Structure P
Amino acid sequence: MYLLDTNHCTFLIEGESKVVNHFRELGKVTLATSVIVAGELRFMAQNSQQKTANLIRVRAFLNRIDIYPIDDETAKIYGDFKSEIIKRFAAKEKSKRKTTQIQEIGIGENDLWIAATAIRHSLILVTSDSDFL
């Protein structure tokens, strides 16, 4: 099963032929996303020039795939993952490390939630976002 990030959901919503064809070639696969991505897609549609049309497209897309919620186990994975990233990549001085924001390291909070969701449910995360690379 594949967990799609925001950019891949957007590619599919917009009918990006390269992405659509790739998933067709895979055959019958289950596509899913995170409730975090669902929120990002709705935000993007709300702030677009074609708000009504885009909200309809987003809603139709989300109705066709599974949406994983944030549960206690996902929250545990997120917290452990974030802590480990801060320990490895933030300043070594404890006082500076305590105040380090994950975005300062180059990783978005939402991306950590999406990754934690993929780990929690043993899903393959599909992304082209450099935060994951």
Structure Q
Amino acid sequence: MTLKDERQTDAWEQWQWLWNAIFYASVLASFIVAWLGDDPPGARWRMGLLTAALLLWHAVGMRLAHRGLTTWEERPGARLAVMVGDVALWFLLVTLSPAYYIALFGLFLMAFRHLPMRYALIACGLLVAATVVEQLA
């Protein structure tokens, strides 16, 4: 790891509270905008449950995936699996309401916050693919 990489990693770690806040705020903002829409109550409850599932999956999954890590490159597959779950839950949510496109801002940040670059690019590719599929559907 070069000095530049160490500085970049330190920035991601130093400001992790900000990246996490942006992620949670973007998901909650998506939910609020969707909730205020004219969807029937049943759809609102589905959105609420799926939003809660996304937030819990991410929080618990990343906590478990980061447990016991000694280096950044250690066990990226577990963190990528959590991101794949995030993408799947986001896809279900965005099919219910386009307001969940707001959450993409936080999801892209989380990919780079939690994953080494090559795995972050895979996660971002999945996000882009899910967006394209949803747009074409």
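Laboratory data are not the source of any read-out in this text; all were calculated from the coordinates shown. Keep in mind the model is a prediction, meaning the values are calculated, not measured.
As an exercise: helix-only ellipticity at 222 nm (-39500 (n - 2.57) for each DSSP H run of 4 or more, over all residues; to 500), calculated from one structure in P, Q, equals -18000. Which structure is it? Only one of P, Q returns -18000 for helix-only ellipticity at 222 nm (-39500 (n - 2.57) for each DSSP H run of 4 or more, over all residues; to 500), namely P. Matching task: 52, 28, 22 is the computed value of Cα extents along the principal axes in Å. Pick the structure from P, Q. Label of the originating structure: Q.
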